[in-house]
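No value in this document is a laboratory result; all are computed from the given coordinates. Given the structure is predicted, the values throughout are model-derived calculations rather than measurements. Cβ atoms are built from the backbone, for glycine too; each structure is taken alone.
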Structure I
Amino acid sequence: MSLVIAFAGTVGAVVCGDRREIRFYEGGDVKALECELYSGSIRTDSELMERSARLGVHIEIRDNKEKVFASASVSVLVGAVSSCSGEAEQQRRMYITPGGHLIAEIVDGRVRVTETGGSALLIFGNEVTKRMSKEAIGRYWDPKRSKKLSDVVLALMQVMDSVSQKTASISRAYSVMQVPPLPKGVSTANLLRKVFEQDMKQNHWRML
């Protein structure tokens, strides 16, 4: 139940994340409700509450979960999404800084880096929210004309607004964080790796 979108480029870096967390309690047809929610057929909160009642599923909606934050280095932003599969707790994290990114997956305290690179546009979400986001990006963002960080921030905010109006799986409210370009000579790869390793130590993760 998350959507996190980030851009890392020469003009700076920005990350946006919704704040929704939905808890499903035992009883009723939970799988059917989740399927409808993830498919995009449930657009509003009122539709979600009505459908959950019909399926006999008790749910709790919270819109106060922060999924984006700044690292201790300030120049690195982090976006995180979590899920549970059986007894396993899973989390995906994106680390971004101007001109660089790193993606890691954590399962029950074991972590592996799945991607590293330079400038990128990253989207964490289910298949429907990712598709909606890509469609909205095509409408609101023209990379050739987005010469300033403020242009990118505005475009990604418009994307978040657009998607949140089409599915109840994410909140209407969202968080936005940005950082300006790095000073010349700073290694983005070293900076990202340093922050990632600090997170490993702080959270007691073990590298796979």
Structure II
Amino acid sequence: MNSKILENKLKVYKIKYFETIDSTHKYIKEHASDLEDRTIAIADNQESGIGTHGRTWYTGDANNIAMSMLIKPNCDIDKLNNITIEIAKSIQGAIKEKYNINLEIKYPNDLLLNNKKICGILTEIRSISKEVTHLIISVGFNVNEVNFDSETEKIATSLKKEFKKNFNREEIILKIVEKIKNEILINLTSQTNENFY
């Protein structure tokens, strides 16, 4: 992963890059109070990636995307209704715009390609009363993975496995972050904080 490209392109975000980490989601969650708003943790390898319902998300060896975004919107929690499915729609749109590839949303937090899982989303909200103090958006996306075990291969795939070529992970991250910002995060801006994003 070329973290310098991401840092140069995502100037309003704080990039935390790890070659190996147990979980980007866990890192953000455990350090949320100390990390800056708009921090993005990205790892080439996750040893204990977290999926929904406590499942492990396999990341592979520098072939896929494992990232978690920390947003501190200080907005009403009602603004985050259906946030996971909205993120799924943004990722779906990002891949369509970038590569003209159609992903199917499996409600509420998975994206499929040819009926196999290619992307998973995990969101976590912390609030005081009805005010959201922070939102964590975690995305696992199978990009260039081709080595799945026999059980995983039945239910999961990657862009490379389906199209027989390598895809640029940095390009995909940039497009996903752009779509999430333009379609979701910008709507969380309050009147008193117009330049939040």
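When distance in nm of label points 7 Å out along Cα→Cβ at positions 41 and 121 is calculated, the result is 3.0; to which of the structures I, II does this value belong?
I
On relative contact order in percent (Cα under 8 Å, 6 or more apart), which of the structures labelled I, II is highest?
Going through I, II one by one, relative contact order in percent (Cα under 8 Å, 6 or more apart) peaks for structure I.
Output the label of whichever structure in I, II has the greatest value of mean projected area of the Cα convex hull in nm².
Once mean projected area of the Cα convex hull in nm² is worked out for each structure, I has the highest.
When P(r) over Cα pairs in 10 Å bins from 0, in percent, for residues 65-128 alone is calculated, the result is 19, 51, 26, 3; to which of the structures I, II does this value belong?
I
Out of I, II, which one gives -10000 for helix-only ellipticity at 222 nm (-39500 (n - 2.57) for each DSSP H run of 4 or more, over all residues; to 500) as computed from the coordinates?
Only one of I, II returns -10000 for helix-only ellipticity at 222 nm (-39500 (n - 2.57) for each DSSP H run of 4 or more, over all residues; to 500), namely I.
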